[in-house]
Structure P
Amino acid sequence: MNYARDLIIDEHSLDEEWIKQPRLFMQYAKESAVKKREYDITKAKFEVLEAEIDTEVRSDPESYINGKITEKSIKNAVLTNADYLEAQQDLIDLAHELEIMKYAVRSFEQKKSALENLVKLHGQGYYSEPTSPDVNNDAVQTTVRKKKVRDSIKKIKEK
């Protein structure tokens, strides 16, 4: 999934953008939920690892602690354990990925608002050609159509 690409709006194809919007939103919301589940599982495993290391240190503190054995020294032995540090980094990285996914989902909510506003602008004639109130619009349209037909005929003759 590439949320940066999927957030781009083609203002000339608003109908297609509206058709894609719910599917994309659900796709990223689902991915965010999957990432949240992965984070929760990893966090639970991290907490178990922390408890196991704590138990290990308490069962043989002399192997882990130089000097006086206190609650603080036991805690420090746990916090500086290589397995603990690696698991903690994995958890931090996963939390970062989860945060990005949450903001991706929020961005699709923003895209929905942008699409709504673009449709309003389109409905108000924002993308239309300016017209002069002094000119008869039907006459202008007829002239434009005649010119297009003449140009088409001229191109066919040139071929």
Structure Q
Amino acid sequence: MSYFSNFPVILDYKIQGTLYDGIDITRRTSISADVKNNPNAYLDYVVKEGETPEMIADRVYDDENLYWVIMMFNDRFDVNGDWPMDQVSFERYVNRVYGDQVHSIRFYVSAASGMQVNADWDMNDRIPVTNYEYETALNERKRRVKIPLPQYAVQISKMHNRLVKR
């Protein structure tokens, strides 16, 4: 069942003098920290190239509409910004954002500590990090997700649907 399927309908919602029926999207649910932090409730997973939350939900739950459970479990709310980009989208993104500065140095890190350091740091203990490398690391971090086990996904979905109906 999709995320918004059980939200109440607002009848006769007026926008600029015209009446519409709409879904009350102001309701919000969440997953308790106890469940999110229970290692018996999920599997650690690395998202493969081009894999979407819908694909994972279909494979794990036999229901692609439960993709939102995976997103919510990981506190990710924007599939375009919070989910890892495939390589083609990533290349387009970095080229659009950085243009000819894609391979310019963004900052330096200390080889000894891994901490970010200033450009005047000892030359023998600093490693340059380019805009491209920085964005690659951000995108790769998004690949690590927790997939709720099917029994928890069903419970989460039922609880959500019960709460939003009120």
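Remarks
- For FRET efficiency 1/(1 + (r/R0)^6) of positions 21 and 109 (r between Cβ atoms, R0 = 41 Å, to 0.05) computed as 1.00, the structure of P, Q it came from: P
- Test item: relative contact order in percent (Cα under 8 Å, 6 or more apart) calculated as 29, pick one of P, Q: Q
- Structures compared: P, Q; top value of distance in nm of label points 7 Å out along Cα→Cβ at positions 37 and 125, i.e. the largest, recorded for P.
- Which of P, Q leads on FRET efficiency 1/(1 + (r/R0)^6) of positions 45 and 117 (r between Cβ atoms, R0 = 41 Å, to 0.05), largest value: Q
- Distance in nm of label points 7 Å out along Cα→Cβ at positions 5 and 101 derived as 2.0 - corresponding label from P, Q: P
- Which of P, Q yields 1.15 [Rg/Rh (Cα atoms, Kirkwood Rh), for residues 29-92 alone, calculated]: P
- Structure from which 21.3, 69 was derived, Rg and Dmax of the Cα atoms in Å, options P, Q: Q
- Origin of the derived value -27500 (helix-only ellipticity at 222 nm (-39500 (n - 2.57) for each DSSP H run of 4 or more, over all residues; to 500); candidates P, Q): P
All of the numbers you see were taken from the coordinates with simple rules; none came from a lab. Everything numeric in this text was worked out from a predicted model, so none of it was measured. Cβ atoms are built from the backbone, for glycine too; each structure is taken alone.
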